[in-house]
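Structures incoming, each one as structure tokens.
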Structure 1
């Protein structure tokens with residue numbers, strides 16, 4: 001199974017690595033409607049833009065899914 005890791009930049013930002021290769025950014029934000037934390041995942045060269053993840057436990061699964069279906073580089077991570 002692929003390994004997703006993070007390197008924290010500051011309190012609200014981390015870099016996302018897939019098997020040691022930098023693949024994107026993770027940001028912590030606040031949902032304006034509920035006031036609850038929400039995680040924003042942005043993969044490099046992904047024209048689909050951000051994906052919002054409300055459950056911290058699902059971040060890695062969401063990243064794996066987005067990498068596998070990446071419009072330009074999905075073949076590298078599937």
Structure 2
């Protein structure tokens with residue numbers, strides 16, 4: 001479930017970037033997308049904060065792997 005939760009979380013973040021094409025230029029949008037996507041089971045079980053913290057440690061790597069959720073989750077050791 002840990003990996004599946006991460007995949008869903010990263011997909012939600014990716015969706016926000018896809019809907020806001022100019023968001024890549026805004027460094028605060030990543031934080032906003034990570035916070036906004038933190039809901040439901042991922043929030044309740046506390047994993048969201050772990051994912052968020054790890055993704056913010058390596059934002060450049062995460063941004064390059066955002067369209068590939070499995071790769072992003074592997075990079076933060078969630079899968």
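Coordinate-derived values only; no laboratory data. Everything quoted here is computed from the prediction, not taken from an experiment. Cβ atoms are built from the backbone, for glycine too; each structure is taken alone.
Have a look at 1, 2 and say which one yields -4500 for helix-only ellipticity at 222 nm (-39500 (n - 2.57) for each DSSP H run of 4 or more, over all residues; to 500), as calculated.
Numbers: 1: -4500; 2: -21000.
Of the structures listed, the value fits 1.
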Calculated from one of 1, 2, distance in nm of label points 7 Å out along Cα→Cβ at positions 28 and 60 reads 2.4, and the structure in question is 2
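A value of 1.07 was computed for Cα Rg over 2.2 N^0.38 Å; which of 1, 2 is the source structure?
On the way: 1: 1.07; 2: 0.97.
The read-out comes from structure 1.
Starting from the value 45: which structure in 1, 2 was relative contact order in percent (Cα under 8 Å, 6 or more apart) calculated from? Mind dumping the intermediate values first?
Values: 1: 17; 2: 45.
It traces back to 2.
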